[in-house]
Structures are given as structure tokens and as C-alpha cells.
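*Asks:* Take a look at the structures listed below.
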Structure I
Amino acid sequence: MRAEWGNDEGASSAARHRADLVGWMERTRAALDAFDPDFVLIWGDDQYENFKEDIVPPYCVSAYDRFKFAVPPGNVWGETDKTYDLPGHRQAAKHLASALIEEGFDAAYAYKPLHHPLGHAFSNAILYLDYARRGFGYPIVPMAINCYGRRVLAQRGGLPVFDREIGEADLDPPAPTPRRLFDLGAATARILAASPWRVALLASSGWSHAFLTAKNHYLYPDTPADKRMFEALRGADWQTWRNCSGAAVEDSGQQEILNWMCLAGALSALERKPQVVLLDDVLPPNENAVQTIAFLRKAGYEGPIVIVSDRASRLRSAQLRAVGAVDAIHKDNLDTVRLGEALARARASGLPAG
């Protein structure tokens, strides 16, 4: 924390963090465009937006015809009156809700918003995937999850009340269990895989939050818990995800990770592991991608590797290919077309999926 604060009150660290964030969002958008789905299903939490005192379902499929929402004030783009008007996919949403019910998941659904046009977990996903403001034309099917559970009403999905203690009697019924949401995600993946639509699955949320982590006096999140779950996700250790308890989620302030329980379940059902690894040329603790490629091969990864670099000259690209990369892309040239070409080379490489 002191290193991030530096001698400029964190300004340099914040700039580096934003550059990294935007870079990865752009890569995600490029992959989405290369996939070109019929619609995007988004798992996200409802933070006292439509899940209020009148009704709090465990999860809800939004089968709207359209989604209209405004960019919030004080945004990084300096926009004051920009709005989005995105298509939904009512047919697919109704199909999903029906099939989930038939599989034993009592899915709620809605044809219009009750209080809020679109929760920020969903709108933020759109705003960041459209960071360069090229437009976002994919239909969406948001699936809201009651991640905040015992604090969705008691704490209104937000900051704790510091002038009084929230006791057990003030808390709400719990969120759906991680196991149930893992299985929900798995069922969703199976249903959509058998459908006529080409679908991208997305989880949109943070993980541990300081304002939910009481054991850390609401000052900082449970980063070690996040790292453990990340390693389990990266290693396709689905039992660690499915066996996580609701109590552990609350203890670590990880309520929003329940969105990712759905995604983990989907990955498990689809037996998906990374088929292509996109690497930054400089990825600590290694000095460059040559060392990282050697590490991945030694660890047993045999699939294609694409390098993203700010020095992808012909000579550097040849060096990277010589040690096992199938392609190298200059960071300034990372767009949908270039990523599509790289993925085509990866698929044509004949290397097995890792």
C-alpha cells in the first residue's frame, strides 16, 4: 500500500492500474467481437436496485425487449447526456427460464424493470466493454443474482452503518448457496449449448470488498481469499468453487463472487479450460515472455500461446515463435481483426487445448 501511495498520493499507481484495466477490457472486447455472439448472458448482482422490500428473488432472468440506461455522472469519459438503448433477447430469455424450471431451478423472470432500468453490475459491463466508445450492439440477457443476501435490505447492498451495530435480528435471509449457484450456472450452460443460439457467458462484479469485510474493520478486502479462488479458477479446480460455503463468502466480504459461481459452474459443465493463452511480453516475476513460455511448458501447458507486446518487431516476433508462441501482436495493433487472425493461427497450429 505504501509503495502504491508513493510520493504522489497514489496518482502514478492509479494511472498504471487504469492502463492495465483498460488494456484487459479491450482484449476481452476483441475476443467478444471475434466470437460474434447472438447475445451475451450476464450474471450480475442486484445491489438494492430491483431487489427491494417488495420482492427479493434468489435470481431473476431479465427477458426485456430493450434495455435503456444512462451513463452515470462524473464518469471518465466526461459524458453528461449519453444513453444506451440495447436490444434484449426475450425469446432466448424465456427459453432459458423455462428450461431451468424444468430442471428444478425455480427461476424468476421479468419482462420490465421494477425500480431501476438496469443494475450497475450489468451497465458497468457494457460501459467498460465499450470503453473506446465504438458502440455495443449485442443483445443482452442479464441474470440478476441476490449476492448480497443477508445484507441486501439490511445494508441496502452498500456501506455499513457505523453509528449502530446491525444485529442478527436485522439481517435478511441468506443468499443462494454457492453450490446452488454453481449448479445453476452448469444447467444454464447445458441449456444454451443445446440451443440454436451462439452465446457468450459473462460474470460482472468484483470479489472481496472492504465495506463488506467486518474482520478487517471494513478497511481493506480479503485479498488472500480472492487469490485462493483465482488460483482455483485458473486451475479448473471446480470442487473448491462448488464446496465453498456461504459463511466463508460472507466472512471474506466476497458476496459478489457468487456471480462467478455461476460462471465457474458453466465452465465446469462445458469442460472448458484455456485453449489459447494471451500473455503480456513482460509478466512478473519473469523478465520476458521467453521465460514465461518456458515456465508454462514445464508446468504442462501444451496449448497455443499468443504474446501481446509493445515491442513486437519482426525480429522479436521471430524470437517468440522460436520458443513456442504461435503469434505476437503489438499492443497498439490489438483489435478485433488482429486478434481474430491470431486466434485463427492458434487453431491452425495443431497444438492441443491446454
Structure II
Amino acid sequence: MSPELTTHRMRTVHTDRLTLEPQVATHAAEMFAVLSDPAIYEYENAPPQSLNGLRERFAELESRRSPNGREQWLNWVIRLPDSRLIGYVQATVYPGGHAAIAYELGSAWWGRGLARQAVQAMLGELADRFGVRQVSAVLKQENQRSQRLLERLGFTLASSAEHARREVERDEHLMLRELEGSIGLPAVLARLRALGIELPPGPVRVDGYGDSPELSQALLALIVEGRKRAGTSLLWALEAEHEALPQAGQIEVVVDHRHEPALITRITQVQVLPYGEVTAEYAAIEGEGDGSLAYWREAHWAFFSRECRRIARAPSQDMPVVCSAFELLAVVAPAHRR
């Protein structure tokens, strides 16, 4: 088994309109009817030849892993609230945080937003539970319906060089998506375990710095150098994303722009106050630029303005900010030099 691939038990995933159930051999009978729909195969592939063949294939996939142990096979069937199965979503997870996905719904269920919700639910599970950071999908160029779905899900067409590198067929498209911002605590803890790192006792949270790779690298470098011992976030953004406020005493795993664990800190103090009331003493602790309050205000006004645009708010001197002081416990990786 590859040490780079962390195994997690699949679980059932619920949304407001459907449920993703880990696929097993007993699903074969109902799925045989779904997968016998000829409309599914307009562009490629063919329906299963027999129920027994499909059942045997589902039984093989229950191993959840390729014969060489380097790939994790994740297959879910899609179930409606009325108990009907309507299709599947699946992912092959490779070492290094990449997954290739596929999906199929019976044609009776096209155009209802169900495929989008099912794939989105799977992407969230891949990021939060299996540490996936990049997702790919390959489809026939003629399949405009599937391309539009992937575009709505945030996928973009890969470059011609990437098509060549991955040996994509001439009549196919390769589409990619980075799972930015969706990394969750289980995936981060799994990554730390794979690196042989144990956290100190206490509640744990995951966070990062900056809204670009360049800013993230610069801020992490300041922490490693000992100049930065505080960070500030916009309360409105935390509320919009349903994120809990940091709390004094929490262990924080700081991830870099690639969502790899980079630092481990302990939060020592948290205060929420209006942007305009941040003090020169706090700006010096945050340690950015020349450490002055003037620099802090200029840099953070620009950053919070971008955050406000993202969540449809207007920046102001009264906008609430979360000021968190911390101590550095460990450097996981030299992310500031990547």
C-alpha cells in the first residue's frame, strides 16, 4: 500500500434533494435498469451486458482500492427521497491529492439540477475526507451537456499541453478544477498522520493566510521568521461561510496556498472590534510591512475590500474584524519557500 494514499471509510452523503450511498453489489439490480437507458450512451460506452456482470463488477469495486493499492476507488449511487436510484458518481483518488471523476444519471432526471448537486456533494466529500485538491474529468467534445455541467461546477478546460501530457484522445476534452478553500479538518489531520506529526492536546481548527499564493507565502514566511504573531480576519466573511470564530487555546493547523499543512500554532488571544479601532500595538504584533498601524490599515483595507466584494458587503471603518494572537509551535514544511 502506498504511504502517500490515506484510506478512509466511505460514508453516506446527504443533501437537501438526494443521498449518495456507497455503492455495493446489492445495488446492481436497481442500477441495471438505470444503466440500460440508451440515451446515456449517445457519445461513448455501452450498457451493461447482463445483471450478473454488473453485480460482479460492483462486488469488485467494493474493495475500494486498485489491485496495486495505489488508487482508491470511490463509487456512490444517487438515491432520491422516494427511494429510487437515478445514477451514480465516482472518483478514482491518486497519491498526491488528485482525483478523476465520472458521473451518470438516467435521462429521465436530466435538466433538474440533480447531477450538479450530486457531483458537488461528492467534491466536498473528496476534499474534506480524502484530501483531494485537484479534480479532473474527461469527456467527449460532442458532449456539450456534460461540459456545461462541469463549467457550472467551476471546472475549466485544460491547456493543450496538459491534454498532450495526459494523452487525452483527440475527440475528448480534459477539464480541471482546484478544490480551493474546501479542505477540511479530517483531511488535514490525515495528512499530518501521514507525515508522522502528532498535535498537542486541545481543540483543533484549520485556517490559512491571504487570498493568493503570493500573499500566503509571504505571510507564512513572516511567521517562520518570528515577525508575525497575529492574524486578522473579517467577521462578515466567517459568518458568510458559516465558520466558527477562533478561540483562545485552540491548536491551529495553518495550511499553505496548496492546502498542505505548513505550520502549527496555538491561539492565545481573540478580540472582535471595528476595523477603525485596531491599535498600533496590535499592528506591530501582526508584523506586516514596517509594522506600523498605517501599513496595517492600508494592507488590510485592500484585503477586506476584496473579501467584501466576494460576499456582497461594503467595507467601512466599522466593519467587524477578528484579531487573533498566536504562538508558533512547529513548522511542518517550508511552505514559504515553495
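*Asks:* Comparing I, II, where is relative contact order in percent (Cα under 8 Å, 6 or more apart) highest?
*Replies:* By relative contact order in percent (Cα under 8 Å, 6 or more apart), the leading structure of I, II is I.
*Asks:* Which one of I, II has distance in nm of label points 7 Å out along Cα→Cβ at positions 10 and 322, as calculated from the coordinates, equal to 3.4?
*Replies:* Going label by label, the one that fits is II.
*Asks:* Something else now. Thinking of I, II, which structure, once helix-only ellipticity at 222 nm (-39500 (n - 2.57) for each DSSP H run of 4 or more, over all residues; to 500) is computed, gives back -9500?
*Replies:* It must be structure II, since only it matches.
*Asks:* For which of the structures I, II does the calculation of Rg and Dmax of the Cα atoms in Å return 21.3, 67?
*Replies:* I
Taken together, the values in this text are just the output of simple stated rules run on the coordinates, not laboratory data. Here the structure is a predicted model, which is why all the values come from computation and not from measurement. Cβ atoms are built from the backbone, for glycine too; each structure is taken alone.
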